[in-house]
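*Asks:* These are the structures in question, set out in turn.
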Structure P
């Protein structure tokens, strides 16, 4: 008998390396998914900011402003920031007489489809 031997054999070392390599390959597969979610969140945040900015303008505009005329409107700057399209609609006397319902939405591309963000608010006359 040789007695107490310390250390790893070459085969044991190779097995450990293979296990670690498999674990890292599994983790590496998560990076594209994470990046895709980050990009989608960025697009949604930009769309929300654009919708909110337009909503604030409409809520603070004079009652006689043409942007508050009843109907559907498109932003003359479309596409905004190269790939976002902003629209809004105004409905008079909703939900009650003397009020306007304002809905602002922004569409943006997402792969082969289009997504949108919508905001709704109300104001007097």
Structure Q
């Protein structure tokens, strides 16, 4: 069965929590998970890879997102905001959500790599 889960991401620098002298660069990210398929599905876990400019990768594995394991009927969406701190002014995040459908099938939704940066830093 083909599932149609769409993910959108918006990154915002967190200036108040960014302290360059301490190599601390904070970003919030808003994610919208939309079930555009024909069957209900629940997000069970996440698996993130967070990379800074030095090439350092932090791997994050955990249940659900922001303490929830949202269930989405067809046409429903789940929105959440979270944050990350890296040691350089720019970095990237990518990963996947592990889901289970109403039919009991486990599947993954890949989250394409997105950039952590102030809008004007990259050219």
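*Asks:* Between P, Q, which one scores greatest on distance in nm of label points 7 Å out along Cα→Cβ at positions 17 and 73?
*Replies:* Values: P: 6.8; Q: 3.4.
Structure P gives the largest value of distance in nm of label points 7 Å out along Cα→Cβ at positions 17 and 73 among P, Q.
*Asks:* Out of P, Q, choose the structure whose coordinates give log10 I(q)/I(0) by the Debye sum over Cα atoms at q = 0.11, 0.12 Å⁻¹ equal to -0.41, -0.48 when calculated. Mind showing how you got there, number by number?
*Replies:* Values: P: -0.55, -0.61; Q: -0.41, -0.48.
Corresponding structure: Q.
*Asks:* Follow-up. Starting from the value 4.4: which structure in P, Q was distance in nm of label points 7 Å out along Cα→Cβ at positions 33 and 65 calculated from?
*Replies:* Label of the originating structure: P.
*Asks:* Shifting gears a bit: Suppose you compute mean count of other Cβ atoms within 10 Å over residues 9-16 for every structure in P, Q: which one lands on 9.9?
*Replies:* P
*Asks:* To test your reading of the models, identify which of P, Q gives 0 for helix-only ellipticity at 222 nm (-39500 (n - 2.57) for each DSSP H run of 4 or more, over all residues; to 500) when calculated.
*Replies:* This value belongs to structure Q.
*Asks:* Thinking of P, Q, which structure, once relative contact order in percent (Cα under 8 Å, 6 or more apart) is computed, gives back 19? Before the final figure, lay out each step's value.
*Replies:* Working: P: 19; Q: 28.
This figure was derived from P.
*Asks:* To test your reading of the models, identify which of P, Q gives 4.0 for distance in nm of label points 7 Å out along Cα→Cβ at positions 25 and 105 when calculated.
*Replies:* Q
*Asks:* Out of P, Q, which has the highest value for distance in nm of label points 7 Å out along Cα→Cβ at positions 81 and 113?
*Replies:* That would be structure Q.
Here, each number is a calculation from the coordinates, and none is a lab measurement. All values reported here derive from a predicted model rather than from experimental measurement. Cβ atoms are built from the backbone, for glycine too; each structure is taken alone.
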